1. Thinking of 1, 2, which structure, once mean count of other Cβ atoms within 10 Å over residues 18-25 is computed, gives back 15.6?
2. Tell me which structure, out of 1, 2, gives -5500 once helix-only ellipticity at 222 nm (-39500 (n - 2.57) for each DSSP H run of 4 or more, over all residues; to 500) is calculated.
3. Suppose semi-axes √(5λ) of the Cα gyration tensor in Å works out to 28, 22, 14; of 1, 2, which structure was it derived from?
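Bear in mind that the values in this text are calculations on the coordinates, not laboratory data. Since this is a predicted model, take the numbers as computed values, not measurements. Cβ atoms are built from the backbone, for glycine too; each structure is taken alone.
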Structure 1
Amino acid sequence: MATPHARGVIFIHSAPRALCPHLEWAAGRALGHAVSFDWADQPVQPGSRRAEFYWEGPAGSGAALASAMRGWEHLRYEVTEDPTPRTDGGRWLHTPSLGIHYAQTDASGNVVVGEDRIRYAMEIAAGDMSELQRELDVALGASWDEELEPFRHASDDAPVVWLHKVG
């Protein structure tokens, strides 16, 4: 059985200028072919750069991409992988202060929190609603989203690329 074909997006929210070519090399190595990002200045953090890159590859490439970029200081990024008929989607978030967070996603891009993780959160909370909220926020990656949000809005002036594909 052939490996399903997947696609997704790499969002480099902030990277030091000197790191940009290394990120392209790491992403290209993970995908098995050379890639070139369209870099722009990141207004939220002067001196840093940002890029968005739409990728296609075998299912599991999202994890390979996130792992390839992990470990560099001062780097903020997100990697998404859309689900296929046979594989779950995923979302990897990374910030210098929090490290990496992974969440499974559904066909609409929503984070899916598994039954075992919810049961764990309820057990840890032991009836304390604020603790339950804290545990669910961890499962959803709320701290990562909060830290990345200002960097995401910096792309509001970026050119829009319309993708047209059916099926």
Structure 2
Amino acid sequence: MTDYNKLYTSGDIDAGTVTTVVEIPKGSILKIEYRRDKGTFELDRVEPEIFAKPSNYGFIPQTLDEDGDELDTLLITPEPVPTGVVVTARILGVLNFEDDGEKDHKIICVPADDRDSGNRVKSLDDLGEQWKAKVEYHFNTYKDLKKRGTTKVLGYGGPEDAANVIKECIARFANK
């Protein structure tokens, strides 16, 4: 049993970095979730192929978002990162998102040390409009085939907005 909330901090938010634990690798249709009470990763369901994750999907330890789960991350890498890998990541911004009426933020980040790209991704703008459109489409439609639940992308925020969300989620975790 691995309790990421005891082993890792949320990161150094004021320095612009977070700790993220990958749940779902980029391109996967396997909906894997970290079970905090058991310290395990479990397969929740298999999604339709059309809804493969557009980026690595993970969470920040020692946080709780408004939906009661750890704060989500979208970790941008050129290749998939396996489930359970811990990454120190640089914060680019936040995807403001609503899932069944609950706020469900996604912190967008890249590895803090990316020597392949020369650390060229410095902001959300560096990801390009096509990347943003693909992510928005994914999160606006991934429940469509289930015919239950509603999702809505509410827009993007920059690094300061993301830091504020992270700090709120750290405080919520500390007060649980």
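1. Of the structures listed, the value fits 1.
2. 2
3. Going label by label, the one that fits is 1.
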